[in-house]
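The following blocks contain the structures, represented as structure tokens.
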Structure 1
Amino acid sequence: MSFLTAGCREHPPATTTTTTTTTARRREKIRAIAFDLFTLFDPTTVARVAERVLPGRAVAFCDTWRVRQFEYSWIHAAAGQYRDFRAVTEEALSYAAEVHDVVLTEEARATLLCAYEELDPWPDTRPALEAFKRAGLVLAPLANYTPTMIERLLRHGGVRDLFDHVISTDRARTFKPDPRAYALGPQVFGLARESIAFSAFGGWDAAGARWFGYPTFWVNRLGQAKEQLRPGPDATGSTLRDLAAWIERSGA
């Protein structure tokens, strides 16, 4: 079945999918897709919300917040001192406020934290998910968000009905790119990892998923530079349409 005939904001046009595999792999039929949430929802929404709270300072503030958010998650995981993603996000927010000499009211803190649960879906998100469902694929987010954060975001974006499962790395008390986080996919789907396509937003996540053994597609929405991690993703594109074309060629 062709995904491409299936049926916010302006974004650059889709780019042609580029295969980036460096080693040959035996292909299994793709039966499910695990999505990083940011391939479905635009994380730059947070900066737009922050601009209302911190006019003229939001971009630099959010850059600091975002970097520390991931650094703290990885530090907690590596040190065996797990805290869930909501708590880590709060820690990173407090750090950013101190760095930028910002005093946040409780209302401002709540607004900024809730922004991560109220991201705008990318324009192609629902049409692509509907096409994947019609093709018989089983769908789930596989994210560092807590289960509650995932549920709120999916419902906010109006796409909760299109997912068969919700997979939070909180279940493994770790974060991607820990292999234990990716291992939740086969456990929940009940499928071999080779039958689960992974849709990654970050280049580091694409590498982690590929190393775990998922057929991996990097949805490079923001045109980020290619990571120097080997082996990298099996293929790269900029939209879910590109992902669909790759899965179709892979024999789904």
Structure 2
Amino acid sequence: MYRTDFDHPDWKHRSVDELRRAAEAWRDANTVKEREEIFKKYGVRWSEMWRLPYWNPSQMLVIDAMHCVLEGTVHYHCRRVLEIDETAASKTPKVAPAFDYEWRPYNAEDVPSSFHIHSEKDHKQVTSIRSFICTPLSGEGAEITMKEEWIRHLMRKNKPALRFLCFSLDLAVTDKSTKADLVEMLYKWRLTQPLVSSSFTFRPKIVTLEGLRFIQEVIAKTVTPSWINSVPKNYGESNAGTIKADEWRLLATIYIPIALVLML
């Protein structure tokens, strides 16, 4: 759905003869189930237009504005591109890992007893620490760029998880290594890896939660002529209900343009 790569080889011309046969089969079907199966396979139903010998829906259909533009393109642009949605606005923007690394899996039989992990919490921390280590240390989207913050974050983790990770990276861990020693070793190893991904472009949020509240304020305070219908003042929230075609039209032509211009 929402594909625009019309030059892709997946797109093929439909045979009007095949469509006609499918439409006639749908018309002559004896049960609702048969009709559903025909429509699922061919995507066509019977229409009186098929009585016209020259009728070719693949060339003569006109896409209606309500479904294609308002409930299709406008809906997609607002929800998927601008992400004017409370859930999306509340999320932290995703940042790609600075690098990929083939971490050594934990197997108690292959690990010396001094590096064993016994609790489920420590197992989970190993996974979370690995993800943290791979996050970027510079560039847009980097949440932690200072060594002190990085160290402080890992110092909150359990020592068994840190010991195993150092062991898995072949770092010089001894029985006397303190948690601070382990974290320092991990930090020095981290600096040997790329600081930021060379193939990822960070995409910041277009509409934040604050921006969504401003759009809602514009909807509530904008004075419109009496013939202009209303739109949900809590637009963007889950309890706003399903936005209708006419509401999409008003949002896209009045409220959202005003709000976005004022937000610049």
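Values for this structure:
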quantity	calculated
Entry that produces 1.3 once distance in nm of label points 7 Å out along Cα→Cβ at positions 224 and 240 is calculated, selected from 1, 2	2
Distance in nm of label points 7 Å out along Cα→Cβ at positions 72 and 120 - structure with the largest value, from 1, 2	2
Entry that produces 0.85 once FRET efficiency 1/(1 + (r/R0)^6) of positions 88 and 136 (r between Cβ atoms, R0 = 30 Å, to 0.05) is calculated, selected from 1, 2	2
Which of 1, 2 leads on mean count of other Cβ atoms within 10 Å over residues 176-183, largest value	1
Ranking 1, 2 by mean count of other Cβ atoms within 10 Å over residues 144-151, the structure that comes out highest	1
Per Rg/Rh (Cα atoms, Kirkwood Rh), the highest-valued of structures 1, 2	2
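Just so you know, all these numbers are worked out from the coordinates, no wet-lab data involved. Keep in mind the model is a prediction, meaning the values are calculated, not measured. Cβ atoms are built from the backbone, for glycine too; each structure is taken alone.
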